[in-house]
Each structure stands twice: as structure tokens, then as C-alpha cells.
1. Which one of 1, 2 has relative contact order in percent (Cα under 8 Å, 6 or more apart), as calculated from the coordinates, equal to 43?
2. Given a computed value of 17, 55, 24, 4, 0 for P(r) over Cα pairs in 10 Å bins from 0, in percent, which structure among 1, 2 does it belong to?
3. Tell me which of 1, 2 gives 0 when you compute helix-only ellipticity at 222 nm (-39500 (n - 2.57) for each DSSP H run of 4 or more, over all residues; to 500).
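Each value in this text was obtained by applying a stated rule to the coordinates, not by laboratory testing. Being a predicted model, the structure only gives us computed values, none of them experimental.
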Structure 1
Amino acid sequence: MDNFRAGKAYNITSLASPTSTQGSAVSAGVTMLRVVASAAVQVRVGANPTAVTTDTLIPPNFPVFINVTPGEKLASVGAATVSVTECA
């Protein structure tokens, strides 16, 4: 993986299914998110996403990088704390 500049970081307190929780809109200039969850969760990216249990699985304690465009949001479902770091 190429190097990246870590930017704004925040946590999403993801709830058990069927409740989807959204994070903040991605900042200008950000092209990727680094996502790490304390337990397995499913995620979806979009303008106003709702994550469901058939979406992309994020395994526990394993960093996953997701391409995004500014203004998009990450939504997650599954009881966990999801750590999100914006990367440019």
C-alpha cells in the first residue's frame, strides 16, 4: 500500500442489527478511509448510506482501507466501536 497522510479521525458507535449508524461526511481532498472495528461489522459508503448485514464485512481489529470521495459517509451495522481515519 502507498503511503498516505492521516487526517481527521473519529469513532462511530455502531449498534447491533438492524440499526445502521452513519459517520461524518468525508472532508475535501480525502480519497480513502482507514477503518478498524472492535468487533465484526458491515459497512456501506455513499451520500446517505444505510448499512445492512449483507454489506462489506470489516473483521475485528484489522485495518481496512476504503476508497471514497469528499462528501460521502460511512455507515456501519454491528455492535462495535468503529475507528475511522481520513487519508489523503
Structure 2
Amino acid sequence: MTTHVKKIVTATLTRHLPDIDEEFLQDSSLPLKDLNLDSLAVLEIIYELEEEFATELADSQLEAISTIDDLVATFSASASASLQPAA
């Protein structure tokens, strides 16, 4: 699941950063601020990912996202939770 999520996150970031080398995005510990993304751009990316994964993140989850790893982990957990049968 994580590999699939990482591909989607990378593709989404690449759409917002067309001049960036996709290899650069493979460093998943890279802070989003190092990509020269302002807070509005980060929110747009998160919104696209919420749409992609049919989920809505809580404010506390949003505040915890600062790296590509954080995006991948947050949406991997969200995608996994949505695959779990309802109790």
C-alpha cells in the first residue's frame, strides 16, 4: 500500500512542481518547505490527495505534515483504514 501511495504523492507533487526532477522527490525525508511550496500550495496538494483517497484529514493530521514521508504515512494510514471492514 505504501508504495502505491508514494507513487500518487510523487505524481501529485510533480504536477505542482513541473520543473522539479522526480528523482529529487525520492528523498522522502525532504521537508515540503524545501520544495518552495507555500502553505496554500501544500493545502492544494493535500486536498487533491484527500480527493484521490476519498478521505478527509483532521486538523491535527494536517498540522503534523511537514515532509514527503509525512504525506505518504498519513495517506497510507488513511487508505488502510478505509479498507478495514466496519466493526
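1. Here the read-out was taken from 2.
2. Numbers: 1: 20, 56, 23, 1; 2: 17, 55, 24, 4, 0.
Structure 2 accounts for this read-out.
3. Working: 1: 0; 2: -18000.
Checking each candidate, the match is 1.
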